[in-house]
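Some structures are shown below for you to check.
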Structure 1
Amino acid sequence: MTQLHFNYKDLFRACRLGFSAKKIWMCFLGYLIGFAGYCIISYVAYLLAGWNIQEIWLEYRLLPFPQAYPWYSWLVWAVGVIYFLAVFLITGSAVSKVTYEHLRGDEFFEIKESFKYAFQNANALLLSPILPLLFVIALVICGLILSLIGAIPFFGEIFVGIMALPAFAVALFIVYLLIVFFFTLMLGPSIVGTTKNDTFDTLFEVFSCFNEQPWRLVVYGALLWVLSRAGAFILGLASAAAVKIGSVVVHVFAGAKIYDMLANGSHMLKINLPIWTPEIIRTFIERLLVYVRAGMIIEPSYYTWVNWSTDVGSILFGIAFYCIVLFVLSYAAATWFSGNVLIYSVLVKKKDDKNLLEKSEEERLETKSTTPTTPEPSKVETAKEEPEEPKK
């Protein structure tokens, strides 16, 4: 069992715990399945908005963002976002389970068992963030009813004035529930992955952590966010250097066609930020991509046709580029989910004085019962094995 400090020092283990082939592969599968479904659903949304497939591909490649949609296309796109979020949370629960067992001493917990566990507890994982939103919707409906009453002449103005302070309290409670919703998305996978809680118990744990340890939850979450992004940034630089070194070495005998394939492959990788992205965020992302030598993601090069074999190689290079991007993102996700297990373990120790990594008495007895023991030889067998004394 790993010995924790039960303070901020434990969070610096997250980058090391996330740098695991098993966890990165799990996150890679989650991203692959999630983005595939999101891409298909987003294409359908654009098709319903009057676009054709060629226009969508030229503008967005495999990651469409909504721009100017009719309302029904927004609904379809929202389904894609919900699908991706569900896949991401289930993957996070599986990674959290592997991290939890690793911290308890089982470094060989299987991927198959972790995903099986995540699907078995998917209801608690997916329904716990929905409950705060349902409360928010109910309170908003109450506000709309108050608005209807306020439309009544004479009586409406007086009644709304009387209800001003209660309405403020309700609005403040809505803000509180939205904050809890955010932290449920953050801590939900780690809670389900470590405690097997149902929906209400998971939500209760989120409320408990937020109410009793708010500053630790916020500060630790911010620190983990910085660590996961810093780790992904360093891995991204290393991956870009690896692509550069590989292209230079292969160019020695293969010639300039390798650069044509690289350019055509990068043409297939593009991110077009939506027009509603704030200018400060757009500028930051563009400068960051240029700094890490990945500016072609925003403005990819033109496709150059050479021959059919170069086209096939370019397609394979494009697939490889997507895999490299998902690899870097998977390390960030593995670090994030592993770190949240550490955060939840620290918060439980602080608020409940309980070490989640210690095995319960039932688990110890179960471990002893499953451990094979060598049976002792019976007295009869021992007597038979003893050599007989020679007769006088």
Structure 2
Amino acid sequence: MLINRRAAALGGVAAIALASAAQAQLAPARNLEELKAEIQLRADRKAYPVAQLDAAEVREALANLKSQDRDHWASVWSAIGERHLAKARALEGTNKAEAAHTYDKAMQWYMFARFPLEDSPGTAAAYQKAIEAFAGYSKLVDPPIEAVKINYNGTDIVGYLRKPKGVAKPPVVITIGGLDGRKEDGSIRNAAYLEKGVAFFAFDMPGTGQTRIKIEPGADKVYSAVLDAIAKRDDLDAKRVVVTGGSWGGHWSAHLAWSEKDRILGAVVQGGPVHAYFQPEWQRKALNTREYLFGLFEARSAVYGAKTLDEFLAYGPKMSLKDRGFLEKPSAPMLVMNGARDTQVPIEDLYMLMGSGDPKEVWINPQGGHMGRTPQLSDQKIFETVTLPWVVRRLGTTM
């Protein structure tokens, strides 16, 4: 449900060896057999991060997974991606729709081959193959997806723009990916915006994918550069823009609700870190969650450039939106969302947003984990029933 925070208050693996001192403070990761069992369980029930993979093919790949070595991991999952990629190329001349669908399949396999981050030659190569497969998909779908480069402080940031047909100057939703997702797989879901007459501009969050800038205070300005680029185009309505972000991407979405409140009509903050997430007390607990499949410390520390647990814990607090003085300032309208049982980002961060500054709309799943998801309530269902309608309403579209 959506509520006004003024109206109510809600109560209550693959590991590359890092410093041994850091690892000693973390609970043991899933061993190989535990990991394989969990992957198959999630594939069978279409759960993140393997919701898009065929369960039978997952079983095939797992039979070939002999270790948690990162390059071996990448090769096992990429092998199935390569099979779909070859099929997609063969179909291009005879059945473009099926070819596009098969390119999407290939991309999803390569994405899991690099999950949760590109931290070895094999996983980095898998991500490049995912980009290649997505490029095949992008040119075949109608309307096509445009890869756009935006220069930010001398670095090219790549985003994907897709505009609805028959709308001369559509409003725009800027979507920001999370820690382990990438804009390529996010762009597939974003197609639902087109049916509402809304264009989407998909980006990776700082420190991931093709947004290779360090996470630090001020990194949000990369999305200010995106807003600048939108304002320069005569085929997009720069006066009607909403930003959405999930998980770590939700942090940047919330940030923009303050820093760019005059240039956006709203921000969706789904499972986004605000303050408590960045504190060492929470991280010591959260890094041991089994809600995350594997490699959580590696993924989280990489975006800070931290090599040890101590470095990681010391870096986080500087990103707190509370300590940086944002929470009581005027903001763009926000929809804040999460699950009450999230073990990755504390629900207290959502409550903090509810109790600070301007009124906000809120959606909480009392039984939900990270992002509000449960085995019965998928990411896609939450998007279709909560996020999409709110974005469309804020943008004032009538389609």
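Thinking of 1, 2, which structure, once FRET efficiency 1/(1 + (r/R0)^6) of positions 66 and 202 (r between Cβ atoms, R0 = 35 Å, to 0.05) is computed, gives back 0.50?
Numbers: 1: 0.70; 2: 0.50.
For FRET efficiency 1/(1 + (r/R0)^6) of positions 66 and 202 (r between Cβ atoms, R0 = 35 Å, to 0.05), the value 0.50 is produced by structure 2.
When P(r) over Cα pairs in 10 Å bins from 0, in percent is computed for each of 1, 2, which one produces 5, 23, 34, 27, 10, 1?
Values: 1: 4, 17, 24, 22, 15, 9, 4, 3, 2, 1, 0, 0, 0; 2: 5, 23, 34, 27, 10, 1.
Label of the originating structure: 2.
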Query - Structure responsible for 0.15, with FRET efficiency 1/(1 + (r/R0)^6) of positions 146 and 186 (r between Cβ atoms, R0 = 25 Å, to 0.05) calculated and labels 1, 2 on offer - result: 1
Query - Highest-scoring label, criterion being FRET efficiency 1/(1 + (r/R0)^6) of positions 210 and 290 (r between Cβ atoms, R0 = 35 Å, to 0.05), among 1, 2 - result: 2
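For helix-only ellipticity at 222 nm (-39500 (n - 2.57) for each DSSP H run of 4 or more, over all residues; to 500), the calculated result is -12000, so let me know which of 1, 2 that is. Don't jump to the answer; show the numbers that get you there.
Details: 1: -25500; 2: -12000.
The read-out comes from structure 2.
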**Report entry** If FRET efficiency 1/(1 + (r/R0)^6) of positions 106 and 306 (r between Cβ atoms, R0 = 30 Å, to 0.05) is computed and equals 0.05, the structure in 1, 2
**Finding:** 1
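Quick note: the coordinates plus some simple rules give every number you see, no bench work behind them. For clarity, every value in this text was computed on a predicted model and none was experimentally measured. Cβ atoms are built from the backbone, for glycine too; each structure is taken alone.
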